[in-house]
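These are the structures in question, set out in turn.
Quick note: the coordinates plus some simple rules give every number you see, no bench work behind them. Here the structure is a predicted model, which means the values were calculated and not measured. Cβ atoms are built from the backbone, for glycine too; each structure is taken alone.
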Structure 1
């Protein structure tokens, strides 16, 4: 993934960051994998979902014990889909648009797994996200893991 593609992702109006480190992580090819950038580009730019990132790599605990497809290895990001391009305008986890977000993620060739934590971890959301979904730990978030 080119540096221009990474820049387009972080500059997209659909990409909202809680911390500047998340933007820096996505721009740094030594910290985040190309497949993660491709997955996030597909969701935020191609499919047009506004997403607020809650953790990428620098602001996530060391999860390298989980294997290759971890935040520590640059393959994952935590986020929440938004109702608009406004930070904090979180979709309710029961909203049909939340399920549409998960379903569209499940179709991506770049997806490895979807983790659902907190209020996102429901039977309806698990069904929408498909076979790669797992119950994640922590506060409300959707974990996106790339191939």
Structure 2
């Protein structure tokens, strides 16, 4: 089993969302970053209330946000059976916030979801945007995965 396993769960109305495209993009992001196979990634498309609660509980921030990444790569690694997939972590995207941001940036919801997904994957893999240099490096990687269509976040 030398592959990437992408588990995409949608907890909101997914009309107009190309789930397969998001799954393929997640694979492309992992391939671009040369993440060793097999590896597993969970993606949840949720509403603002769910993301707000997660942000308050795990990030001590009492507000909704667009994307949260919960890496399983931090801290002590569990021993995995030979050949089993490494679980990279979970990405939770607020479809409601993504829709507002898509309107603000005058782009399709799918395009905004794709950007947030790549942004979340890169956070899982250790990228951040705490300094201008880190933000620039992260933006370059987003563009590498998205084909040059990344926007400033």
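Below, the figures for the structure above:
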{"item": "Answer label among 1, 2 for the case where Rg/Rh (Cα atoms, Kirkwood Rh), calculated from the coordinates, equals 0.92", "result": "1"}
{"item": "Entry that produces 0.25 once FRET efficiency 1/(1 + (r/R0)^6) of positions 15 and 71 (r between Cβ atoms, R0 = 25 Å, to 0.05) is calculated, selected from 1, 2", "result": "2"}
{"item": "Structure from which 19.8 was derived, mean count of other Cβ atoms within 10 Å over residues 23-30, options 1, 2", "result": "2"}
{"item": "Per mean count of other Cβ atoms within 10 Å over residues 31-38, the highest-valued of structures 1, 2", "result": "1"}
{"item": "Answer label among 1, 2 for the case where helix-only ellipticity at 222 nm (-39500 (n - 2.57) for each DSSP H run of 4 or more, over all residues; to 500), calculated from the coordinates, equals -8000", "result": "1"}
